[in-house]
Structure P
Amino acid sequence: MRNFDYHRATSLQDAARHLGAHEGWQVLAGGTTMVDLVKLDVMKPTGLVDISGIPEMQGMQVGPSSIRFGALARMADVGDDATLRSACPALSESLWKAASPQLRNTARLGGNVLQQTRCPYYRDTSYACNKREPDSGCAALDGGRTHLHAILGGSKQCVAMYPGDWAQALIAFDAVVTVVSTTGVRRIPFANLHRLPGDSPEIETTLKRGEIIAMIEVPVVPAMKGSHYLKARDRESYAFAAASAAVGLALDGNRVSDARIALGGVAAKPWRASAAEAVLKGQVFSEALAREAGRAAFANATPLKDSAYKIALGADVVAGALMTAHQRAKG
């Protein structure tokens, strides 16, 4: 591990000032990703701003019109909250299915949505990786194994998969992120927070230098009650998704009045499946319709040599999640 400086922030303003004034510094919260990547020499910060003790970034609030999450709220506390489970099962399920209990007791929500890919070529510095070192090449595309890689949103420079779970529920329900810096406060639709790799895979988000995620807000909509997060993975106890789906349904009689579908384990960033939602809206729900929506979600997938299995698996996951969501939407 390389030497680095350390500053423990006493307030959000203190953290923003320190981060903005020092080039090469990074934010440290739970540290469940950052510490690993620093040890692996994948990330090389010159300093860390520890924000874990800032009180105004803690906690959550479930209100009648929105649900607000402090960026430093712990995954375990939020995922296990009974009020959230009732208000939006998908938001709760996507947290407690995301990691082991030890990690969920430490990891924070703001860091969770910014976690780095688990692409083995990114995390092993002996391999070429355009995300880690621009213009160095991509070992996955240059004959490597690609069973863990994206089939949606990849580019000729990078096919790394976004690994998170909670982000799928956030993008499905139109979350908004509040970020703070020395220049002020900015609100970013969650759908605009992450970038596709394109020709610059090393630039992963639209955050500007010195900006810190302070809060995440999700508007309350009827489809939240009829929601579900379903995750297919190699090990049920704890593994990243091979394919997952965060879905929500609202019904008007027997017809679908609103549909929310987001995909995980298959894309370069949190992925909203708008075409699949369109299949459902205004239609009488059935298993056949759910399966049609699942196929529509992957109509534009571009599998690599080892990842074609994700298309059929992902379509089944979407259909299965919708079947559970429909039962919940019926009440």
Structure Q
Amino acid sequence: MQRREFIGAMAALAIPFARTGQPTARRIGRSDIAELRRRTARLRRLDNIMGGAETFPVYRAEADFTQRLIRESSHTGDIEQELLALLAEQQQQAGWAAFDHGQHALAEQLYEDSRQNAEDAGALDLAGNAIAYAAYQQTAKQQSGTALATDSYEVARQVATPKVSALLLERKAWAHATAGEAAEADRALNLAREALNSPSDRPEPDWVFWVDAAEIDIMAGRCWTELRRPLRAVPVLERVLADFDDTHARDKSLYLTWLATSYLQAREVEQAAATLGHAADLAAGVTSVRPARRIETVARRLARHRSTPAVADLLARLKV
């Protein structure tokens, strides 16, 4: 109950409906850009604790407001480029929320709009990230995302900071893993770790604030699960998820489904059932379609072991 009350309060604070009445036909300067970036950064953190159904209206409204600023305000060419880059960020966040809520066509359009705005702004790192989002969406639809994922890194590599490079490379690894290309996935994961550890004095963009060694390890575990290598997947997923905060319920429940799958691949049926049960507990009340779909998928794979009491109990609880 405390968590739900906290989330509700955060959502109420984030809803930007009051912005619709703010004047946009005015001169926009660098102080305005700085404030818009700070607000975008604050709202981006909502994705840690809320699902796409709750965050999409917030993120879409922010992008719409920035578009109005570009159309209606007075500003220099340099400021317009910064506004376009900010809009590209906001459209990516809105696209991600739409994807998380299962609205694939809308997400795809937002990613494409983001890529175009990023290119117009000369922000090739953001353009690459928009392509990487599109590649990730393709893999979710059981399509190959390897070509897009490769393009995303090539577009951004000349300007990418270490964390941006690491993010694009780990998504490239995922695309290769879902395509069954183990060597390519392993190579991309190793490059992602190298990129993350590269010395640099350039500031990282806020849209990669969450990229760290644990994120790369989680992606590695997911990749090895997809490639049916449980001996490689289980240790890394167990280690990282042991320290993963339950308040990040959507993400942790998703990652637990890959750990459950690896246990099942290793014929540790009871452990798979217990892990999937934990994932289901965390996913309860999360407004994202992805955990529910993953839990159902893994539960159906467990169904062949229904004679095992732990599995039977779980399937009855999940109504599978």
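Quick note: the coordinates plus some simple rules give every number you see, no bench work behind them. Being a predicted model, the structure only gives us computed values, none of them experimental. Cβ atoms are built from the backbone, for glycine too; each structure is taken alone.
Which of P, Q yields 11, 32, 33, 19, 4, 0 for P(r) over Cα pairs in 10 Å bins from 0, in percent, for residues 178-305 alone, as computed?
Answer for the origin of the read-out: P.
When percent of Cα pairs over 27 Å apart, for residues 58-185 alone is calculated for each of the structures P, Q, the largest result comes from P. As an exercise: helix-only ellipticity at 222 nm (-39500 (n - 2.57) for each DSSP H run of 4 or more, over all residues; to 500), calculated from one structure in P, Q, equals -7500. Which structure is it? It traces back to P. Look at relative contact order in percent (Cα under 8 Å, 6 or more apart) for each of P, Q: the largest one is in P. Looking at mean count of other Cβ atoms within 10 Å over residues 82-89 over structures P, Q, structure Q comes out largest.
The maximum of Cα Rg over 2.2 N^0.38 Å over structures P, Q, that is, the highest value, falls on Q.
Tell me which of P, Q gives 2.3 when you compute distance in nm of label points 7 Å out along Cα→Cβ at positions 66 and 274.
The correct label is P.
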